[in-house]
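Below are structures written as C-alpha cells.
What follows draws every value from the coordinates through simple rules; no lab data is involved. Owing to the predicted nature of the structure, the values given are computational and were not obtained by experimental measurement. Cβ atoms are built from the backbone, for glycine too; each structure is taken alone.
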Structure 1
Amino acid sequence: MAKWTPKHEAPEPLEGPVVATITGGTIVWFVLFLVQVPFYGWFADHDLAWWVWTCLAGSGLGLIGIWYVRKRDAAIKRAAAAGDATRSDA
C-alpha cells in the first residue's frame, strides 16, 4: 500500500474561548444528570440507566477538562509574557 503524503500544509489550530467552552459543556452534562435523576427508576426499568451515569461521567471528566485547559491557558500566557520580556531586553 502506497504511503499517503499531503499535498499542502495542515492549517493552524483554531484558538478560541477554550475555558468557556469546556465549562459550558460541563454544565450541560451536569444539568442533564440532574434532570434525569428523578426518572432513574424509569431508566432502570428500560435498561437505560447508563444514560444517567454517562451524564455524571461527562460532568466529572468535564471538571478534569476545566482544570486542564485553565492550566494550559495559564502556561500559554506565561510563555507569551516570557517571550515579550525576552524581546524587550534584546
Structure 2
Amino acid sequence: MPIVMRLDRVMADRKMSSQELADIIGISPVNVSRIKTGRLKGIRFSTLTAMCEALHCKPGDIIDWMSDEEYIEAFGSLPRDDDQPN
C-alpha cells in the first residue's frame, strides 16, 4: 500500500520551481526534492501546510495512496521497504 508524492505535478501545474517553493516555505531545495521523490521518512504538518498555502492546494493533491496493483501498473514494481516513507 504505497504512499505516492504528487508534489512534482502540483508544482508543474503552478509553474513553480523547487528553488522558488523552497524559498517560500523556508526549507532547502534538497528537502523539496526529497519530498517530490518520496525519499523521506516523514513530513511535518507545518511543512505540508506551508506547501499547501504556497501552491494553493489541499494535502490530498500532494500526497496520494495507491493499492499495490495500481502502483505496479503505474511504476512496474513495488518500492523496497527502505524506499517506503514511514
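A few notes on this one:
- Structure responsible for 0.25, with FRET efficiency 1/(1 + (r/R0)^6) of positions 46 and 78 (r between Cβ atoms, R0 = 25 Å, to 0.05) calculated and labels 1, 2 on offer: 2
- helix-only ellipticity at 222 nm (-39500 (n - 2.57) for each DSSP H run of 4 or more, over all residues; to 500) derived as -25500 - corresponding label from 1, 2: 1
- Among 1, 2, which structure scores highest (criterion: distance in nm of label points 7 Å out along Cα→Cβ at positions 6 and 30): 1
- With log10 I(q)/I(0) by the Debye sum over Cα atoms at q = 0.22, 0.24 Å⁻¹ derived as -1.08, -1.22, matching label from 1, 2: 2
- Of the structures 1, 2, the one that 34 was derived from, the read-out being relative contact order in percent (Cα under 8 Å, 6 or more apart): 1
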